[in-house]
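What follows is a set of structures to go through.
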Structure 1
Amino acid sequence: MPRLSEVIAALDALWPAELAESWDAVGTVCGDPDAEVSRVLFAVDPVQEIADEAVRLGAQLLVTHHPLYLRGTTTVAASTFKGRVVHDLIKNDVALHVAHTNADRADPGVSDALAGALGLRVVRPLVPDPADKDGRRGLGRICEPERPLTLAELTARAAERLPATAQGIRVAGDPDAVVRAIAVSGGSGDSLFDDVRAAGVDAFLTADLRHHPASEARERTPLALLDAAHWATEWPWCELAAAQLDAISDRNGWGLRVHVSKTVTDPWTAHAASSLDSTGAPN
């Protein structure tokens, strides 16, 4: 079995820390570099439910997309929920490693996995990484469907192929509009509207779209918007990342057992649709 330090080195090669945003907190949160690793669990959120799952599974390494401590802390006391996660992981010999915006910018990265889940062909990054001479790394992806789709068809595909959440898919635009090019970005994407407009795409699928940026984007262009749950747009990366580590394990003869959590950690648990009349106005 490999040591934790060997597995972390492989993960760092996939998602180099230098690709992360300056405000981000990526890398190993806890874990003994000399400990042996036989089982790994991938998940989006390092919440208590996922920590408990890692312990039940007998994993020695939990890899999450979201950081546990994004803004730093002065305590890991078990009286706090994040401190309890740290205590439970350490007591059960489970290391925690985070790949966040470095996984967003990687090739392949979070948005490649999102595009793959939707059956879209990736053309190029939405916001290229200037240091990448091959032009494949960066934030978001510009994609094409296998054939032109109506917005209604694209919406139905997203609802069917992304993990189910209470939110589902919110849409802005003419359902009969034709989509030939689409920008996708896993996670919160409304900071990318300028780049999306410059790309000249027909639609933008992302998460966490706020009222004012979305309204302004719709007023400026006929751009269609698809807003999925944050967790749902990033979960496909867990499957991609697990497959990447699995391949590394096979090449090195490590024999790792690699798992993806199917626990839904999206914070929203229910959705009640508003009542609309035949014109789409509230009753």
Structure 2
Amino acid sequence: MLLLEYLILGIVQGFTEPLPISSSGHLRIFKSIFNSDVLSDMNFEIIVNFGSLIAILVLYRKEIFSIIKDFFSYIKTKDKQYEVNFKYAFLIVIGTIPAAVFGLFIKDFIEKYFTTKLVGLMLIITSILLFVIKDIKGKKEKKDISVLDAIKIGLFQVIALLPGISRSGSTVVGGMLSNLKRDTALNYSFMLYIPISVASMFLGIGDLVNSGNLSELLIPYTVSMIAAGIVTYYSAKLFIDIMKKGKLIYFSIYCFIVGIITFIIF
């Protein structure tokens, strides 16, 4: 039964992580509904987030390799053909800084005081944000993103530290409100996810190693990580496809319904 719990929750995490519906919010809701030791296991989030990270790295491997290659090629040659990705690499760093800084200060507060009712309220806010941008198309491409755009989108990522506010949703909203094209906003959103996820993993790896029950939970952890990774990969592809079609209204309606139900029940 324990293995089954880790499998099911790994799938839930994997499905909700890349979609603009808040994975952290859904795990909070599940924790309030079910009396599960898995949801009380702080290391569980580290494990499944790692699975999701691997999936995004695989999905965007060509883009990531191109950015890294062009970054160092520009440093070496100063050739203009590498300049866009050189600048883009810095914009990813700039967009990551706000959430990284604020996360250090409010993480403990959120874990201690954030209620499930507030998760419902945050899901409603996510719904409203997605509704606001549902018809925006934008004009800016990767080469047109400015430092101000990166800061603005980074601040939207700060809001997503609150469970119920989707990280992918908030950064896409920030991108669309900065006049980025849909695919540009989505790609930048996923690029911002990578350093934040890596940082979270390294901050939590000490607790994982020193937990004392790592050997006992090695198989459940592995199962949940693999499940999260596989489901994240296909869930992200689904989001990319829906984003191309401009159908964010689906996610807006879903978040509104779940948010209202959660706010009323808890």
Structure 3
Amino acid sequence: MRILLLISFSLAASFPVFAQPQVVTSLRPLQLIAQAITEGISEPLALLDGTQDPHHPALKPSQRLALSRADIFLWIGPQLETGFEAVANDIEAVTISALSVPGIITLEIGDQIDPHIWLDTENAIIIAAALASELGSQDEANAKNYQANLNRLINSLGDLQNEILADLDPNSFPAFAVYHNAYQYFENQFGIAHADSFTNNEEIQPGIRHILTVKKTLAQNAVQCIVVNPAINTDNLNNQLQLDDIHFVSIDVLGHEPELESASYNDFIRHLAQSFADCRL
């Protein structure tokens, strides 16, 4: 028996172990989309956490190691993660820039492409399909499983779209404003639109003159709700506006709240919709 065991171990050691492709994403929302495709097969990694600026990331040694071990690197593109452009060109992994995937719906802010494309579920499906295709090419044994996961995502997002449209009801949705103009993909898909925004670039703080201009717009449109990202000091903003009955709704577009599972992207979008619905209060 001992000899048989030794022979078995020897044979096992002589053959390589083929693991499934490792997917590494730049941002958490892309990890949520990737998880829907790799569910039951592997677990994707996200490089950046909520403490790191996606525009100018300073990668830790552990993050660089994860990138070096990646088979597929999924990122938005240099329009958002400028610091990843050199990295993406210097790794052996297949890189997928979501903004470069054929069929992606893009919107503009000023003369720039708005990079927050993951906030449109149709874009999420297109990104997921590109990832499923690449994974199937690298891991033919699981190609049918990736496709099945993609089909499940498509069906579930179709149901979620109908659910959100019924919940938000664009025909009766109240006027609202946004601090950072980062939600327009979601707004465009579900038929709602902000009255004004304080900044188109979260790295540039609005001046007092612009704040006064926005204040005028808020009063003219009877806006009582302002959507902000979690980092905004709403007490300070409220003091600057000096408007009665304004309330704030906090939304994290980087999706750090949902646990990582097959339905995490759906949960992220559902939570986004529920937060917007709080503007009715």
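A value of -0.77, -0.86 was computed for log10 I(q)/I(0) by the Debye sum over Cα atoms at q = 0.18, 0.21 Å⁻¹, for residues 67-138 alone; which of 1, 2, 3 is the source structure? Structure 1 accounts for this read-out. Thinking of 1, 2, 3, which structure, once Rg and Dmax of the Cα atoms in Å is computed, gives back 19.8, 64? So the calculation was done on 1. Among candidates 1, 2, 3, the computation of Rg and Dmax of the Cα atoms in Å, for residues 131-250 alone that gave 15.0, 51 used structure 1. When FRET efficiency 1/(1 + (r/R0)^6) of positions 43 and 227 (r between Cβ atoms, R0 = 25 Å, to 0.05) is calculated for each of the structures 1, 2, 3, the largest result comes from 2. Here FRET efficiency 1/(1 + (r/R0)^6) of positions 107 and 211 (r between Cβ atoms, R0 = 25 Å, to 0.05) was calculated and came to 0.55; which of the structures 1, 2, 3 was it taken from? Comparing all candidates, it corresponds to 3.
Given 26.1 as the derived value for mean count of other Cβ atoms within 10 Å over residues 19-26, which of the supplied structures 1, 2, 3 does it correspond to? It traces back to 2. Upon calculation of helix-only ellipticity at 222 nm (-39500 (n - 2.57) for each DSSP H run of 4 or more, over all residues; to 500) from the atomic coordinates, which of the structures 1, 2, 3 produces -26000? So the calculation was done on 2.
Rule-based calculations on the coordinates, nothing more; no lab input. Owing to the predicted nature of the structure, the values given are computational and were not obtained by experimental measurement. Cβ atoms are built from the backbone, for glycine too; each structure is taken alone.
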